[in-house]
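Each structure below appears as C-alpha cells.
Values in this text are rule-based calculations from the coordinates and carry no lab data. Remember, predicted model here, so these are calculated numbers, not experimental data.
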Structure 1
C-alpha cells in the first residue's frame with residue numbers, strides 16, 4: 001500500500017538523513033536568559049543590598065555616638081553631684097570659720113558653733129578646731145583632745161599657707177571612707193587656728209556605687225591618690241584599694257583631662273569614660289562593648305534576615321521575569337528551526353502587542369507564505 005508524504009515531511013526526512021537535524025547545535029556559554037537574569041538581579045538586588053549596608057553603617061555610627069554621649073553624660077552627672085557635695089561642705093566650714101565665736105579661739109564659744117554645724121550637717125560626724133600648737137581647742141563631741149601635728153591637712157594650712165586641705169581616711173568606728181576637710185580660721189588676715197570636719201561620704205558614695213547599666217555597666221570614684229572612694233565592690237572601698245594601673249585612671253593621671261577609651265577589662269572589650277574634678281578625684285564609668293552594642297547586633301540580625309528575604313523575593317521575580325521574556329524567543333527560535341527543515345504545519349502564535357509578539361506574527365506570516373509557496377510547487 002502506497003503512502004504519500006508532504007514536501008515538509010520529505011525535507012525533514014532529508015535533513016535527518018544528512019545528519020543536519022541530529023547535529024548538536026552550539027550553545028552559548030551564557031544565554032539570553034542568564035544575561036537577563038544577571039542584569040535584573042543587579043538592578044533589583046544590588047541597590048537593596050547597598051541600601052541595607054548603608055543603613056547598617058549608619059545605625060552602627062549612631063549607636064556608637066549615643067554610647068559615647070551616654071558615658072560622658074553619666075560621668076559628668078555623677079561628677080557634678082560629687083562636686084556639689086564637696087563644695088557644700090567647704091562653704092559651710094568657711095562660713096563657720098568666719099563667725100566671731102570661732103575667731104575668738106575660745107573653747108566655750110567654739111563648742112556652741114561646732115555643735116550647731118554638726119546638727120545642721122549630720123554627715124559631719126565630728127567638727128573640731130585646732131590651735132597653732134596643733135592641739136584641739138574645741139570639739140563637737142566629748143572625746144579627749146588630740147595632737148594633730150602629724151596630720152598632713154594641718155601642715156598644709158599651718159605651715160603651707162593653703163586655704164583648703166583635705167584627706168580621705170577609713171573611719172575607725174564606721175570602717176568606711178571619711179573625708180577630712182580643713183579650712184583656716186583667720187583674724188584680720190592672720191592665721192589663728194584650723195577648723196576641721198570629718199564627713200561621711202557614704203551617701204555620696206552611693207550615688208557612684210549604685211549607678212548601674214545593664215549587667216556590666218558600673219561607675220567608681222578614686223581620690224587624688226587613685227585610692228578607691230566609691231565602688232560597687234565594697235572590699236575595694238574598705239581596703240582603700242589603689243587603682244592607679246586601671247587604664248581609665250592612668251589615662252586621666254597622665255594629663256588630668258577627660259578621656260573616652262576602649263580597653264580590655266576582665267577579658268571583655270570595654271568602653272569607658274573618665275572625668276576629674278577640682279579636688280583631683282576621678283569618676284570612671286565603664287560598660288562592656290558587647291552589651292553596649294547589643295541593640296546593634298539585634299538590628300543587624302533583623303536587617304540581614306529582611307535583606308535575605310527581600311533579595312530572594314527579588315531574585316525569584318527576576319528569574320520569573322527573565323523566563324517570561326526569553327520563553328517566547330526560545331519558542332520562536334524552535335519554530336524557525338522547524339521551518340528551516342520544511343515543517344510548516346505548526347503555527348507560530350504571538351500574544352500581546354509588544355515587539356516579541358510582533359516578531360511572532362511576522363514569523364507566522366513567513367510560515368504561511370512558505371507553506372503557500374511549497375503547495376504551489
Structure 2
C-alpha cells in the first residue's frame with residue numbers, strides 16, 4: 001500500500017470513528033437528559049460514579065503527559081501526544097459536576113443527616129464552592145499546559161529554545177502538584193463524605209493513583225486503536241508499548257498496595273465507623289461478589305498477565321489487559337459510591353443510568369479523535385529531549 005492510499009485509509013478511519021463517537025455522545029446525552037427527569041435517585045448515583053471515573057480518566061491522561069515531561073522521558077513523544085488529546089473532555093466534566101450540584105439532594109447523605117462535629121467542613125455552600133473552584137483551577141492549568149505546547153512549538157527543522165523547554169517543564173510540575181491537591185480534595189468530599197463518620201488519610205492517594213493506573217490503560221487503548229491513523233506509528237513501536245505496559249503494571253502494584261494498606265488498617269483497628277465501610281463492600285451481600293471481581297479484574301489478573309514480556313510489547317495483547325484495567329476501575333468507582341447509598345442492593349443498573357457512560361465514552365472519544373486529527377503529529381519539544 002503506497003503512502004497516499006494509507007493516508008486516505010487513515011482519514012476514512014478517523015472520520016468513521018468520529019461519527020461513531022458523535023452518535024454515542026448524542027444518544028447517550030439524550031438518554032441522560034431523560035434520566036434527569038425520569039431516572040430517580042439511582043440516576044444521580046450513576047452520574048456521580050461516571051463523573052468520578054471519566055473525569056478522572058481524562059485528567060489522568062493529561063497528568064501522564066505532565067509526569068513524562070517532568071521526568072524528561074525521551075521515549076514518550078507519541079505517548080505524550082495521545083495523553084494531551086483528552087483535554088477537551090474537561091469542560092464536559094465541569095458540566096457533569098454542575099448537574100451533580102443540581103441533584104445534590106439525591107446523593108449527598110449528610111444533607112439529610114448532618115454531622116455536627118464536621119459542620120464547618122460539610123456545609124452545602126462551602127462544599128460546592130471549594131470543589132468547583134478546585135476543578136476550574138485544575139482545568140485552567142491543564143489547558144494552559146496543552147496550549148503552551150502549541151504556542152512554544154519550534155518551527156520545522158529548528159531546536160526549541162531553552163526558555164520554551166523551561167516553561168513547559170515548570171507548567172508540568174505545577175500541574176502535577178495541583179492535581180494531587182485537587183483530586184485528594186475530590187476523594188475526601190465526593191466519596192468519603194458519603195459515609196461522613198468514616199475517614200482515611202490514605203484515601204486521597206489511593207484515589208488519584210487509581211486514576212493514573214486506568215489512565216495509562218486508556219492511553220494504551222488509544223495508541224493501539226488510533227496510533228497508526230494518527231500518524232504516530234513511528235513513535236509507538238513495540239519498545240514504547242513495553243514501557244507503557246511496565247508503567248501500567250507499576251501503578252497497578254502501587255494501587256494494590258494502597259488498597260491493602262488501607263483495608264488492613266481498618267481490619268486490625270476494628271473501629272466501628274471505619275469497619276462499616278469495609279463491611280458494606282467485602283462482607284455484605286451482594287457487594288462481596290463485586291469486591292472479589294475487582295480483586296481479580298483490577299489487581300491480580302493484570303499483574304499476572306503483565307509478567308510476560310511478549311504481552312507488554314505486543315499491542316494486540318496488551319490492549320486486552322488495558323481494557324481489563326479500564327473496566328475494573330469503573331467497577332471499583334461504582335463500588336466506592338453505591339454501597340454507601342444502597343448497601344443492600346446492586347443499584348444503578350437501569351437503562352437510563354447506562355446512558356451516562358455511553359455519553360461520556362462518546363464525548364471522550366470525540367475529544368481525543370478531534371485532537372489527534374490536528375497537527376503537529378508529535379511536539380518538537382518532546383522530540384528534542386535527550387539523554388544526559
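Comparing Rg/Rh (Cα atoms, Kirkwood Rh) across structures 1, 2, the highest figure is found for 1. Source structure of the calculated read-out (helix-only ellipticity at 222 nm (-39500 (n - 2.57) for each DSSP H run of 4 or more, over all residues; to 500), -24500) within 1, 2: 2. Of structures 1, 2, the largest value of relative contact order in percent (Cα under 8 Å, 6 or more apart) belongs to 2.
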